[in-house]
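K.L.:
So, here come the structures, one by one.
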Structure I
Amino acid sequence: MYKLGDWYYLLTAEGGTEFCHMSCIARSRSIWGPFEPCPHNPILTAVREHNPDFAGLGHGDIVQAHDGTWWIVFLGHRLTEAYYHHMGRETGIAPLEWIDGWPVVNKNKAPGLHIDIQTSAGEGKTETSPDMCCKNGGVDIYGNSSVRTLFDGKPLGWEWNFFRKFFDGYSMDERTGWLTLYGNKFTLDDKDTPAFIGRRIDNFEFRAEILMDYVPDKFGEAGIAIAHTPFVHYEFVLTRKDHAMKFINLLFTDEDVINLMNFGIEGVHWEEKPDGTIGFPEGVDSSNSGYYLNATWIFGNQFLSRVWEGNDPDSRQIALEKQENALYSPAIGFTVDTSLFENELTSINNIIEEYRNGLISGVLDPETELPAFLEKLENGGMPEILQSCQQQYDEWKAQNQ
């Protein structure tokens, strides 16, 4: 909420936090409303852009600089390809001007990575992403140059991070030239603070190396990881392979082990209900359980897993029977060779990217834009792609009767 002159401005984040994210604004003479929406909402979004530099723009905040100029800071993510991103949400900034009592961001265009602007100091260039190089004691935090940390006893630089809260289980001076990590019971799968110290990924491509001195014990592991969430991370670790394989086998054969992984400890994290399902004990819920994955499909043999309350107590058996009696597709084993229609596929993907976000979010009118979208697909090579796929399948089927 902002108070400018006689107006109260309400800036909101809408559209979710992915590709349809946006910032909208409304104003009122009274803080209690009613509020009048801006006629050119959303004032900040990338949903209309084809292949934007910054996607998912939103969560804006309007500020005025010391020279009287106006700006909006916001969150967004840089895309790799096909709408994927791995660097998380980054902070950007773009110029803002007031026209007829309403804010207009970057001349009503989605901010890119570079913006040419005119300021009181003259013409300049604004970097809207953390591509800018920040220095901290000689360490290049966000630049593209190589960084080598020797762990020579000095405190860790600001470029190093922990998960969720401060992690004090490390030493910089126990062994000269080494960072010593003391393991704990938490892993990257847990919503807690594991023995992990890492740097933020700030480039599309990079190479990371470590020199490690570690001898795994019965259950321990150590190494390097690329982490995104408790459910999405890659680990390259040194561990006891024989014990790891034994544990994987238990996940597919031992009912107690798979239910311990999925639901935690009976009587603490869950209890059996009268209908045979399981659920939280009295006074326990997802906010205070301490162990609630809610993802039983991730680990091991699902048919050995208990059923959570609210679901059919016989759902596992029903699923097993459906699996055993399922009809198999005659196309199992068939793979399309896309090299036979590369040009058409590129054209179709570009058309989809052009219309996708606008149609999903409702920014584009489906009455007029959906027919235009379908017509472009038709003229862009979709019939040729379908014909090639059908021909390839017919030939494969004839050879695999």
Structure II
Amino acid sequence: MANTGVHGSSRVRVRWRFGENTRLTLGPVLAGDTVLVTDAEGVLHALDAASGCERWRHRHDAAAAGVAAGGRWVFVESDGDLWSHDRQTGEIADGAFSELNGRPVQVHGDVLLLQRSGRLGAADIPSMAEIFTTGEHVLNAPVAVAEGVVVAADRYEGNVSTGGLRAFDAATGRSLWSVESDDFEDAESEPVAIPPFHPVAAHGRVWVAAVRGSTWDDEEEWSRCELAGYDLRTGELSFRRAVGPAMGGPCCAVAVAGDLVFVVTAETDAPADYLTAFDTGASSLAVELTAVDVARSAVAWSQPLPDLPVGAPVVADDVVHTFTRDGTVLGHDVASGATRWSHVVDEPPGASVEREWGEGVTEEPPRLVSGAGLLFVQTATGLLALEPPQTS
């Protein structure tokens, strides 16, 4: 059921709300004029983006492990099976992708990108045929696609892998280059870690928030987050800029708008560490949203956040939006960093990723998606369509 009304900040209108007594999983997916959400009972809900009214629903055998949408299709993995729904009607296409399996990651043009047993796969949507499956394991998270190159974050799993980047040819899946956290130690032997957050491509580079820190034999512990840009075609580290507090680490993936790259950092207790909303206990650590002008290699502005973010910032209509685990949604002006508006939702977001033993780290899906002048915010049990105030 969709409910309308005004809540929280008087400047932000809640156009509608969906969900009351069920636990939502994953995060919202926008497909044209339809918003898709999944619940713990295995139900996929397709909602009209403008009104919140349910267009169709389909109950799968288990909670969805991944959802992606493109063109006329909605792709869902449930209980190890890959399903394709017609976006308008919800009907399942018989036989479509019956020979494929995997967790939908995203759609790029006519290509469906998948997680297949920890490896990156690609399938051609019109022909429903497999294109490739890589030989290397990658993180279960969105990937960066640009200039014929696909870049994925490396898996983050204890002694097996401690993060990095892997680049592949978008047409064949051939490995082009890789960056491992242990590969990059500068002249002072400062260890560098690339946390398990998805990369973003812009300006011929792949952008991540990395973290450097002291080693076990240093007299004093230290840690510092930095924005790192790697050449899209070679993997060469071609940009570095320290951001955030003196003893800090990254909290999520970055976001890009023009020459600005947005990084969220927080104070950390351990060197070369990162923080996430649901792996970190309540604290009063300082959290900052920083905009870096990569054309000038300078910090454009920095603003405090009330808590750790859930997912990466989302940029739309010259505003960078964040959703923090205390339930605060903020809109900052892209150019100046000024707070345009804030809104506290009626309940905070809930943890969505359920990890099995030995599966390694998995990136939490975003709880924000923007489209049609609205900002869709997913809490633990509901989806809200926020109508931000119009500013001149």
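Only the coordinates and a few stated rules stand behind these numbers; no lab work does. Nothing here was measured: the structure is a model prediction, and the numbers come from that model.
K.L.:
From which structure (I, II) was relative contact order in percent (Cα under 8 Å, 6 or more apart) calculated, if the value obtained is 8?
P.N.:
Details: I: 8; II: 13.
Source structure: I.
K.L.:
Could you tell me which structure in I, II was used to calculate Kirkwood radius over Cα pairs in Å as 26.9? Walk me through the numbers before you get to the answer.
P.N.:
Numbers: I: 26.9; II: 21.4.
Value 26.9 for Kirkwood radius over Cα pairs in Å corresponds to I out of I, II.
K.L.:
If you don't mind, another one. Quick one: helix-only ellipticity at 222 nm (-39500 (n - 2.57) for each DSSP H run of 4 or more, over all residues; to 500) came out at 0 when computed from one of I, II, so which one is it?
P.N.:
Answer by label: II.
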